[in-house]
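S.K.: Below are structures written as structure tokens.
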Structure I
Amino acid sequence: MRRDIHAWATLLAGVVMLAPVATRAVAPAAKLTIDTNRIIRLNGAPIFPVGFTGAPAADSRTPSGSSAYAELQTNGFVFQRFGPPPRKWDAEAEAALDRALDASAAAGMFVAITIPDLQAIGPEDSSAERELRRVVEKYRHHPALAFWKAEDEPAWGHVPVSKVQRYYDIVHALDPDHPVWLTQAPRGTVQELREYNPAYDVAAIDIYPIGYPPGAHSLLPNKNISMVGDYAQQLQQVTGRKKPFWMVLQICWSGVARPDRTLRFPTFPEERYMSYQSIIDGARGLVYFGGNVAACLNDRDRALGWNWTFYDKVLKPVLDELNPKGALYPALVAPDSTLPLTLDGAADVEYCVREAGDDVYVLAAKREGTTVQVTFRGLPAGIESGTVLFEEPRKVSVTAGAFTDWFGPNEVHVYRFARTRT
């Protein structure tokens, strides 16, 4: 696994060295595949994608004056969703997409191309189909291309499955090396969402629970931030655990950005909880929405065109824990473990187990409620202690395969246990 990650990092480093004007002619196209464990791979190496929708402009800078794209790329396999709004695909929009792709490739970042005018193709849409074919042919070898974005929230928008399917079939026939990503709204039943299963490779749901009143983005009874896990579990049912999915999480959204609403952002503990709960409940990547929402920018960030204040104070510390250079990353790109780990003491602590090399990882997060003490059982024999990552030097003691720890409301703990070599 370490060799795979090193190969991926070497590929990115090679892309970063290229000048934007020469990118397409020199850098190789990326090939993204999905393995039987629903893990996305870049040229064979397992990755945990982190997306931004939307990202800063191609030529923008951070508050310190460095390249915005270069900063985002420090978070690992990073991509941005890029494309025009509906009814705006024209020569100017295409030129903007060219610039974004070239600048992304130069920084080692990737792009999910979205062109709403071409994402629902019916029998009568022959001109749109021709244009889609031209666009796919043009960009399929671009080194920054990672994904094709399908119709946004089609079930909620009552877009016929056949039209979304036609987009998928055309894209895949011309470009089998870049998966199609489809995001649904937090609306609809499992059966309604399943209708779209043949029309994508990677599923997602966008859910933004932070606001006044809380939980207004969801129609479910749970109005707490743990609703993120409810929708992740719904996607597990929708996909039947046969396709990877991502969760699209909140930076800022219209529910807090309108003049008649109170502006509110997730705190670091809230963003961290939502991110880890997503992973625990099956997400194989995360996308963060709203960094470019103008109504959510302070005076400094408005001049820069992106929410660097939120990024620096909240999101970057979360992403540092998920970074490919960090201690947790081998678990993020590992299959789910079959170790028979069980938990006693609470019904609202969610957890998952991953194994990588000689290490066993347990990721656990508690929903709302009271503080509890729980006991995990079922670790392999010979393990006597484990490290609580990101809480060092804290450790937990293990006796006969069991360990005990405390969880407060919406608290996350990440454990790493080293197997005893025989």
Structure II
Amino acid sequence: MDRRQLLLSVFQHAVAAVNGQVRVRETLAGLQLADASWRVFAIGKAASAMTLGAIDVLGMRLKGALVVTKNGHVDPELTATPGVRCLEAGHPVPDARSLEAGAALLEEINAAPRTEHFLFLISGGASSLVEALRPGLSLEVLVEFNRWALASGLDVGAINALRKRMSAIKGGRLGARLGGREALALLISDVPDNDPATIGSGLVGDPASDPLPASVPAWVRELAADDQREVPDISRARITRHVIATPEDAIAAAHRFATSKGIKAWSAPQRFDGDAVALASRFCHELKLGDAQLRIWGGESTVRLPAAPGLGGRNQHLALAAARLIAGHEDMALLAAGTDGTDGPTPDAGALVDAGTLDRGTVGGFDADDCLARADSAPFLDAAGDLVYTGATGTNVGDLVIGVQGGAG
């Protein structure tokens, strides 16, 4: 296969290895579940796939499910399943539907019979998709904060630390609402350290004292400081947690697939973070100078957005920055994509760039430097024919960057 097809195949195998339906089904099958009625609460971009995995195992023991996910991520099979309620809400910026989903979550928890066991299925995106605001806050304030946070250049851990402080259910508070029930939580991680206290802003995690980032402006610091008035009482919260899929799992699967094709592969030992343009320079440098034919990195980059950003996501931004560096290098290509199948506010997962990307986009009427300065990478990459579309993948373990050089492919 050629270099582009190789990169797409490696990415597809990585994503398949952390599919929500498969991981939930395998995990539940390996646990000694109570022979009782179960109620599922699935929240995040992978909520539909994770719920299907639970249905595969629980069967008739499943008495109901609330599925909250991003627009376009509801699996049609679920809408025809009795007892399953599917809601779509705002992402990456929460909206009124996010508050409605939070209210629905609390209502169903409170109304559930005491004989039912709870199964929480949490994946990335939960921070935006479901919310119950702390007293004194409004939807307008929540939206303003999230728009600032997404443009700030802060990483996901720092943003989630702030989100917890504004929520009545995150940061360990939901556990206090369970009334002493035992609950099982399965989580797909897209955050550093795979910590349940950070995944989904700690929706099913224990409380954590996260320090505020130093760069937080005064108005955000004031909002977050009010959190000190309330300490969640988790003395009766009994949640057993299992992180069932991680970025490391996806990277390992990508490495295995490449090796099975006789390709010398290298995987980064640590997740990447930081500015997307700086990372593009680093990755291209490592790819060019390293002896591996294929290199795999996992993590999440950041982009500090201008006042009026164009269309694109962090992966497309990184890919376009890389395209400038590998222009004319016929033996190099690089893919940057989100494992959930979306990149920022776009329908595409990311982009795959090669030696000719810069020329193709320029002929299409775009200037790469200008597009990067305006955070408007999608039009350039569309003109170059380099956007990668997968649709909803049923998982979310952050982003993958995969590069190939030399004789691979």
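S.K.: Can you say which of I, II returns -11000 when helix-only ellipticity at 222 nm (-39500 (n - 2.57) for each DSSP H run of 4 or more, over all residues; to 500) is computed?
M.R.: Numbers: I: -8000; II: -11000.
Derived from II, not from the others.
S.K.: Of the structures labelled I, II, which one yields 2.6 when distance in nm of label points 7 Å out along Cα→Cβ at positions 362 and 378 is computed from its coordinates? Could you put the intermediate results ahead of the total?
M.R.: On the way: I: 1.0; II: 2.6.
It was calculated from structure II.
S.K.: Now for a separate question. One of I, II was used to calculate FRET efficiency 1/(1 + (r/R0)^6) of positions 218 and 290 (r between Cβ atoms, R0 = 25 Å, to 0.05), giving 0.05; which? Could you put the intermediate results ahead of the total?
M.R.: Details: I: 0.90; II: 0.05.
Only one of I, II returns 0.05 for FRET efficiency 1/(1 + (r/R0)^6) of positions 218 and 290 (r between Cβ atoms, R0 = 25 Å, to 0.05), namely II.
S.K.: Starting from the value 0.80: which structure in I, II was FRET efficiency 1/(1 + (r/R0)^6) of positions 34 and 162 (r between Cβ atoms, R0 = 30 Å, to 0.05) calculated from?
M.R.: Values: I: 0.80; II: 0.25.
Source structure: I.
S.K.: I've got another one for you. Identify the structure, out of I, II, from whose coordinates relative contact order in percent (Cα under 8 Å, 6 or more apart) was calculated to give 13. Show your work: numbers first, answer last.
M.R.: Values: I: 13; II: 17.
Structure of origin is I.
None of the figures in this text is laboratory data; all of them are computed from the coordinates on show. Note that the structure is predicted; figures quoted are calculated from it, not measured. Cβ atoms are built from the backbone, for glycine too; each structure is taken alone.
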